[in-house]
Structure I
Amino acid sequence: MNLFTLTGKNIVITGASSGIGRQCAISCAAMGATVVLIARNQKRLKETLSQMANKDTHLYYSVDLTDYDSITGIIKDAVSKIGRLTGLLNCAGISTTLAMRMTSPETLEMFFYTNVFSAYFLTKEVCKVENISKEGASVIFISSVMASVGTSGKSIYSMTKGALLSGSRSLACELAKKNIRVNVVSPGAILTPINENLPHMKDPELRKALEEQHLLGLGRTEDVANACIFLLSDASRWVTGTNLIVDGGYTAR
């Protein structure tokens with residue numbers, strides 16, 4: 001019996017059009033899950049779907065996660081088509097490197113709506129009694145090592161990722177009676193198409209310095225996806241309220 005299989009599990013994944021979210025969708029499908037892909041860009045969602053195993057069994061929805069009314073309808077529609085949900089992987093989010101002197105209330109509000117509010121309210125929707133599996137489920141928030149350590153220019157990003165980290169612990173306590181586990185995965189620097197165009201990745205000297213901060217070098221999206229598969233599977237049935245750091249040793253120093 002393979003406790004790490006996702007066969008028979010219905011999993012919602014946000015941010016599935018690129019990066020970590022895309023790889024999580026591909027990897028979860030390879031492990032047997034039926035996946036509900038959610039992101040804003042329909043074209044890129046279809047590209048993700050084209051790379052997934054058993055592509056005819058999955059669903060995809062193009063929507064802005066801050067449109068809460070639409071999310072209610074999407075989850076209801078997905079459940080009617082594939083059955084109750086057993087997993088939620090909150091990958092959608094935005095990042096920036098921005099000095100405090102350059103920030104505005106509008107910027108702070110945008111980051112919290114995108115990184116925190118949308119994930120929280122989607123989790124609320126998925127965990128409704130009519131949507132969630134009676135046998136229990138697993139909810140994962142993708143945070144960051146920046147929720148636990150600091151660096152210049154990351155204050156807004158760190159605030160939002162820290163909110164996910166602290167809020168998940170209380171949600172784990174609240175939802176345990178429904179046999180819903182809530183955990184966080186906190187990656188270090190991951191090589192994604194978006195990240196590779198950021199200044200600290202694009203500049204050869206800055207990238208070399210960043211690589212040296214990670215004992216095992218920079219990470220791949222597969223490294224994060226594999227950690228999520230564990231937390232979504234029955235192999236982690238006794239794990240909740242924890243933060244799984246996947247950072248190649250960045251925080252070990």
Structure II
Amino acid sequence: MTDAFPVVVWLAVIVIAAVAGVVHGTLGLGFPLVATPFLTLFTDIKTAIVLTILPSMTVQVISIVRGGNWEASIARFWQMPIYFACGGYLGTRVLIISDPAPFTLLLVAIIVAYLNLERLGKLDWSALNRHPRLFGVLFAFGAGFFEGTANASAPPLVIFFMALRLPPTAMVQAMNLCFLSGKTMQVVALTVNGGITSASWAATLPIILIGAAGLFGGIALRSRVDTGAYRVWLKYAPRGNDAA
């Protein structure tokens with residue numbers, strides 16, 4: 001799948017992976033959300049998803065473990081990764097049997113939703129706080145489906161966890177637990193049903209290393225900000241200079 005990439009494309013992939021790693025380290029999420037749209041400038045969305053799955057899993061595992069006390073996050077939100085994985089498997093199967101072009105539009109819609117998190121956050125989410133388990137299932141399954149089809153699932157999870165007012169570390173761990181379960185299902189579905197070989201997965205090793213290096217740079221940056229600043233970054237980071 002990646003054998004035909006010219007050198008200039010591989011250089012672009014490396015730069016994209018580094019930037020996505022820094023973003024993920026800073027916000028605790030965002031590797032696929034940043035990497036996928038830029039990679040689709042050079043390839044189709046299915047290839048972009050394959051290129052980012054194992055690097056995403058790597059930065060997610062690091063983000064979960066490095067936060068400390070991750071067992072508490074698992075104990076509180078253990079159901080959400082399961083439903084996220086179910087949605088992710090279904091979404092990946094849909095991607096495999098469908099024309100991938102429309103899912104590029106879905107990716108654009110998800111990015112637009114992320115850019116409007118502030119407006120979405122102002123909606124009345126009181127029902128979510130009254131029934132967190134029910135909404136956890138709905139948000140997790142829907143986010144997983146988005147993950148499987150468009151490789152981006154952050155907006156629903158951000159809305160859900162911010163409505164619960166989780167502190168940054170717990171939010172990062174809970175979201176990455178969901179992301180990791182979804183990525184695992186993507187690997188299973190693409191390998192078993194999508195014809196992705198072990199050689200194709202191995203070809204992503206340089207992206208894994210570059211993404212992990214960027215992640216630690218972002219983590220160092222995040223450690224310098226307080227909870228209030230983190231929430232502002234989480235809402236406005238995709239807006240770039242517009243957030244100033």
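Since every read-out is calculated from the coordinates, none of them should be taken as a lab result. Computed from a predicted structure; not experimentally measured. Cβ atoms are built from the backbone, for glycine too; each structure is taken alone.
With respect to percent of Cα pairs over 26 Å apart, for residues 102-213 alone, the largest value across structures I, II is given by I. When relative contact order in percent (Cα under 8 Å, 6 or more apart) is calculated for each of structures I, II, structure II gives the greatest result. Calculating distance in nm of label points 7 Å out along Cα→Cβ at positions 22 and 86 for structures I, II picks out II as the one with the greatest value. The value -25000 for helix-only ellipticity at 222 nm (-39500 (n - 2.57) for each DSSP H run of 4 or more, over all residues; to 500) was derived from one model only; which of I, II is it? Clearly, the read-out refers to II. Work out which structure the value 26.8 belongs to, where mean count of other Cβ atoms within 10 Å over residues 174-181 was derived from one of I, II. So the calculation was done on II.
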